[in-house]
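Dropping the structures in below, format is structure tokens.
Every number here is computed from the coordinates shown, using simple stated rules; none is lab data. Remember, predicted model here, so these are calculated numbers, not experimental data. Cβ atoms are built from the backbone, for glycine too; each structure is taken alone.
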Structure I
Amino acid sequence: MRITPAQPSDLPKLLAFREEAAAWLRGLGSDQWSRPYPADRLLATIEAGTVFMLRDQEVTAATITLTSEAEDGLWTDGELSEPSMFVNKLTVARTHAGQDLGGRLLDWAGDRSHHAGAKWLRLDAWTTNRGLQQYYLRQGFTHVRTVVEGGAVNGGPRVSGWLAQRAAQPTSHGFTDETPAPRPLTTAD
């Protein structure tokens, strides 16, 4: 399998991934990703070069977003002063579930983050999705804290505020990486 940067033409596939994942999560009793993700925001992240596709020949098996930009209101100024990369929207197609592709993509993200000069690979997960939180703990992440205020529309509780991190380090993920070398982090990142 190979990792490539997402292209604008991948937008429909990424939106369908999100809908598929939301339906699967609903079946597990979770409201995660129940609101449609704005296509224009997703396209902007593709164009920024932060969305990556895992391809199994011509089939898209998974996707991950990896960025140096943290979501507002989650991490402290002290934490933000440490060079970090942030994982978002990790999604594996149901046709490829059970192959540890998510874990291997997290390893790829940690390796890429290390090569960009990051100390940490960080993420935020759905606050009420205990299964997802346990998954990240099994992947070597450490829970930092849960932010519950200040993120939802109309001042309600933050829905994705379970914060975790693990050291960014070189790893062997086993994928063919067809992405450009990561841009080195600067103090402004």
Structure II
Amino acid sequence: MKNIVVLVSGSGTNLQRIIDTIEAGEIQNAKVNLVVADRECFGLERAKNHKIESILIPRGKDFNSELAKVIPQNTDLIVLAGFLSILKSEFCENWNGKIINIHPALLPKFGGKGMWGMNVHNAVIEAKEVESGATVHFVTSGIDEGEAILQKSFEVTADDTPETLAQKVHQIEYEIFPIAINKVLGNK
């Protein structure tokens, strides 16, 4: 059984998708054994609702060192699911190849500092992009610079707004996140 730690900052809809796909057998031989949040959020409630241990570590200068202390050594994968804090280089290097993130754009476009949530979708519209999508990638010390594991795109139409893009991207995230997790864990 592979042990997954999920880091969250918000409502935890991608966390819920991971839990649901594990329970349905789509993500095989895995369990979420810890959820860590960097602020009070509904993601912590989702963990409690599924009897998953959860910890709140408030953002601040000691966040990364406190996070390092609570990650179990037998962790096979750390999944950032709507996690907004930046992980320090040392933490990323210690867990190299074992941290993944989902990003609401087709990296390398629209990645980096400040590129999260509606900021990404606004940038896609302003750039008059013809496609958008989501990317699951490895986390490195460079923000959104890790190797892509899986991407999926859709056409951006003239009628799209940042809000409609957000809805479309979220559906793609639900689709590709479990597939990418299985791939990284070595499942078929």
Structure III
Amino acid sequence: MPYQETLQSLLLADPGRMQALHAVQTLRLQDGWIGAGFVREAVWDHLHGFTPRPVAGDVDVVFFDENHCSPNEDRHQEEQLQQLAPAFDWSVKNQARMHHHNDNPPYHSTEHALSFWPETATAVAVRIGEYGVIEVIAPYGLNDLFELRLRPTPPFEGEKAAIFRKRVATKRWMERYPLLRPEFSALSV
């Protein structure tokens, strides 16, 4: 996948993000990953020439385990992560049940769930795999993320387009990252 080695290098050079990745690895969550802003902002900060910054906002941990679908299990995992790495604001969500929350068909894996996230640049997750290698899943690839294209995933092009537009406005990405190239003219923000 294009840009995978670049993403791996960026994360390996970021002690804070590596600390978070190691903490999640300790839990051994089934199909467990860190995604969303954790990855997106590391890349966009780098491409905008910003000095490395600490992880902002919550750290989105996603996993897929059909046998442990209770929100209480998510909270338990958040508590464990808080003990391991209290510097982060942890958010843990089992994707095996999130299709109900998002009004989608059932997901089959964490990667499948990511394909229903709002932006192509956000639908990326990473983890430390075997032998310490950073693994990457990105159902829409990494091109949009690294080429600074801001566009919705297919599920957010139709009737969910307003959700996408609201996210872009609320998160102020166009202000914070002026090199972004919006590719949603039909959806105009």
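Points to keep in mind about this one:
- For 3.7 (distance in nm of label points 7 Å out along Cα→Cβ at positions 5 and 101, calculated) the corresponding structure among I, II, III: III
- Across the set I, II, III, mean count of other Cβ atoms within 10 Å over residues 93-100 reaches its highest value in structure III.
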